[in-house]
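Any read-out appearing in this document is the output of simple, stated calculations on the displayed coordinates, not a laboratory observation. Owing to the predicted nature of the structure, the values given are computational and were not obtained by experimental measurement. Cβ atoms are built from the backbone, for glycine too; each structure is taken alone.
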Structure 1
Amino acid sequence: MAAVVRETNAGFTTGSTTSTSISVSHNHTTGNFVLATVFGSFLNSSAAVSGVNYNSSAMTLIGANQNGVMVVSAWYASNPTTGTNTVTASFTTAPNKLSAIQTYSVSNVNTTSPIVNTTDLGGITTAWTANLNTDSSGLMFMVLDWDDQGIIFTTASGAVLLRNTTGIGGRVVLTEKAATVSTGSIGGLADSAVNRPVFAFSLGETTIAAVSLHSIVWMQ
């Protein structure tokens, strides 16, 4: 097995409140996987992320969580085209507050079955813990979005903070945690109760094919 590794190749941008799409440039030079997390705040509770493209090709939805007018979602592309490419997320209606997109290149993902587990978390709370099935060398992520800039977020359960950014009346958060066992947890804390979407998922590691050993007969 080879451990799943998030590479330093990344892209991030926040979007306009008048546009139904948001784009970011991603330079993919290492890895077999591109991950995109998308955040949005809408006036209409039925609004959503309608799709995400990498280099004009549709990415695959990992999952999404929507709580009222806030939505978070995660998408991926396996064996993506190398080089600098555009990642574009489209919305069914323009966000009225914050929209954002974060991308990362990832290595050693099992591209046949990349997603081990997903879970939605919600409710009015100050703490989130996602218990995820994962490969022992997989990688877990948690995505959060809320429309109150003043609420302070901190990681929990050994998570590492990747993104904690405010803009246009909101805050987006992304964390990760490397797995060491087949069932792990990733968490977060807020200093005030919020009721906004939280989505967590785990990526599985690639398998290394067994190598057959054949006897060699030396002829003299």
Structure 2
Amino acid sequence: MTEPSSNAVTLPSYTTDTPTSDADADALARLIFQAGDGMFEFMFGAGERGYRNLARLIQLDGNSFARRYIQPLYADGQIQGMANYFLPAEIDKKAENDDYAQAFSLPAQLLLGAKSLLLWPVGGLDQIDGMYIQTLAVDPSTRGQGYGSRLLAHVFADARARHIVSVWLDVDIHNPNAKRLYERVGFEVQETRRFPFVNLGVYRMRKPIDSD
């Protein structure tokens, strides 16, 4: 996708008909890693290898990281933020498996499957009744300029337009600042999900969406 040429902050949408350039996919992968509190390094590998692995998924169509589920935010002609969100029911498991088969070798797929099982007690989305924000990230150099709020407002507006009753997300239990930020915009903790035997987990939070 060609970035806007003006300095205005813009939120152009990706579609399955708009190829995501290698540079775009790399920028988005790096933002996702920055917001992941180590989870994406665990899943996809550290450093440049992890970025490349995730960028391949972003350029495909059937998985939860696919371009169709990412809203980029451009400022000064560069991707400075993004929201990766979707309805869990939209993710077709066969299509997702096909994407992983295209992006990874068979041994890597088996390893990813084992890691996913380990994360399931915390990351499973089976009870979510609305839209799920998998990642919301803003480049650290541009924080404090309202980009995160603008991305959240876009997600809420999209949910409202599609008559979706709620928006959900997870916040690391060791990140109280993020938890307070989301509480200020209407999210409430529904449950605390923890890994067995270790002091790691997430707050699963929900915000009801009005129909006005």
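Structural remarks
- When helix-only ellipticity at 222 nm (-39500 (n - 2.57) for each DSSP H run of 4 or more, over all residues; to 500) is computed across structures 1, 2, the figure 0 traces back to 1.
- Label whose coordinates, when FRET efficiency 1/(1 + (r/R0)^6) of positions 37 and 101 (r between Cβ atoms, R0 = 25 Å, to 0.05) is calculated, return 1.00 (choices 1, 2): 1
- If you line up 1, 2 by distance in nm of label points 7 Å out along Cα→Cβ at positions 53 and 117, the top spot, with the largest value, goes to 1.
- Ranked by relative contact order in percent (Cα under 8 Å, 6 or more apart), structures 1, 2 are led by 1, which has the greatest value.
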